[in-house]
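No value in this document is a laboratory result; all are computed from the given coordinates. All of these numbers come straight from a predicted model, not from anything done at the bench. Cβ atoms are built from the backbone, for glycine too; each structure is taken alone.
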Structure I
Amino acid sequence: MHYFPVPAFFDFPETKAAMWRERSVRRVIEVQGRADIALFSVGAVAGAIPSHVYAAGYLDDDDVRTLEVEGVVGDVCTVFLRADGSYRDVVLNQRATGPTPEELHRIPRRVCVVAGDNKAVPLLAALRAGVVTDLVVDEVTALRLLSLVSTQGAAGRHETGPGVARR
């Protein structure tokens with residue numbers, strides 16, 4: 001186990017930049033860079049039980065409003081995604097500490113485990129961002145995901161990857 005001594009989100013992008021220069025943080029980021037498998041889930045903004053990122057006080061009311069205005073539907077590894085899988089210009093991602101979808105793409109095997117129909121929309125965003133190579137999903141979420149794909153089709157697809165859902 002390698003501890004990552006940083007918060008889930010920094011208050012200021014400048015603080016994150018300073019921390020990323022610290023030797024202890026750089027070591028963990030180097031370990032992440034050598035990973036050959038990643039195991040993660042998706043976070044959901046909406047639903048009866050919002051994901052930890054949204055419910056644990058990491059974000060203030062202004063942050064939540066910003067996410068709504070920017071069309072964010074969820075996150076992968078604390079990096080916020082829009083429904084089309086885009087993330088690069090989401091302002092709050094400058095403060096996130098998790099690997100971006102671009103950084104995740106460097107890991108050969110990326111296993112996403114998801115349960116709960118409220119996570120179908122952010123899961124589809126993650127698939128569109130191309131971060132998933134392997135998916136473990138419950139039946140309820142799978143059916144909701146298939147419903148979304150059949151009603152939206154390819155509309156809104158940002159990027160494709162090996163894990164993009166197709167019928």
Structure II
Amino acid sequence: MTLPEQLIDALERGPEIVIPMVHQADPAMLKRRPVPGKWSIHEHACHLAEAEKLFRRRLDIMLSQEKPVIKSYDPGRDDPDDALLHVDLEDALARYRDLRLKLVVRLRGLRDSDWARTAEHDEYNSYSLPTMIRHLALHDFFHAYRIEELLLRRDWPQPLPLRLEE
């Protein structure tokens with residue numbers, strides 16, 4: 001299996017892991033922040049849908065421009081503190097799943113020359129298409145881990161049973 005195939009497979013699994021986990025949360029706890037300034041389960045999940053749009057734009061830039069420049073994004077710096085609390089969770093999860101499926105299909109259709117594309121990134125010393133896709137997969141699992149930590153907090157209600165049909 002090639003590196004692009006491994007990366008695409010990891011991306012494909014993201015929603016399959018995250019969405020059932022989010023549905024395990026006690027509904028009363030979804031928007032509860034563990035401490036002020038730290039994201040809730042709701043915010044972590046909604047952020048994944050927002051990030052999907054960001055990475056789609058980055059992919060478009062990398063595939064269409066000769067010397068692309070990628071601008072960093074930090075939601076703590078670039079968005080209002082409570083922005084994600086106003087997003088409908090189920091709409092965001094559906095968008096995350098749908099956009100990811102479209103991204104996976106698109107990535108599977110790329111040529112080797114596309115996978116060789118690079119860009120300048122204002123935070124990193126190098127940035128290639130495989131790096132960007134790996135970054136997205138790791139981003140999924142970072143937020144999945146944060147959701148898991150919140151689900152399992154000793155001072156919060158236990159998670160609901162896992163819905164195996166998702």
Structure III
Amino acid sequence: MKQLERISKIINDLSTRNLSIAIAESCTGGYISHMFTNISGASKVFERGIVCYSNQAKIDLLNVPLQIIEKYGAVSEEVVRTLTHNVRVLSKTNIGIGISGIAGPTGGTKDKPVGLVFIGFSTENEMLIKKYQFITDRIDFKKKVLEKVLDLLEGFLH
């Protein structure tokens with residue numbers, strides 16, 4: 001199934017269940033939110049998408065403590081856990097998605113290579129953080145992250 005068809009089905013399923021979603025995106029720069037809002041009817045379930053590309057945006061918009069960023073780095077399970085939880089709570093939605101990674105081709109280190117991404121999923125009762133590495137260009141990186149977000153949402157809904 002193509003991405004837009006998958007997103008359309010997810011939006012329909014969320015709407016049927018009266019569930020809402022908010023997304024905090026760093027390395028994807030709004031791509032996931034963009035793809036959701038390409039579907040008519042998204043406004044019934046999609047509350048907001050926040051691009052928190054810089055560390056300061058993570059702090060200012062989503063209350064990620066500076067100490068967590070300093071201790072673990074912006075691309076970390078701990079930061080994504082905070083993004084995921086806070087975007088859901090601050091937006092008063094049922095589901096929160098948080099994403100932070102290194103799209104490349106620069107910015108990687110030995111411990112955190114280019115292509116590393118953490119994707120978080122949160123409900124009131126569940127928190128899941130997944131770690132992936134995609135060795136590809138920036139555009140395909142974003143597409144691969146979207147695929148994993150859709151997998152998480154479909155897994156939750158079915």
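Given a computed value of 15.8 for mean count of other Cβ atoms within 10 Å over residues 39-46, which structure among I, II, III does it belong to? Can you show the working numbers first?
Numbers: I: 19.8; II: 24.0; III: 15.8.
The read-out was computed on structure III.
Starting from the value 47, 37, 25: which structure in I, II, III was Cα extents along the principal axes in Å calculated from? Among I, II, III, the structure yielding 47, 37, 25 for Cα extents along the principal axes in Å is I.
If helix-only ellipticity at 222 nm (-39500 (n - 2.57) for each DSSP H run of 4 or more, over all residues; to 500) is computed to be -10000, which of I, II, III is the source? Of the structures listed, the value fits I.
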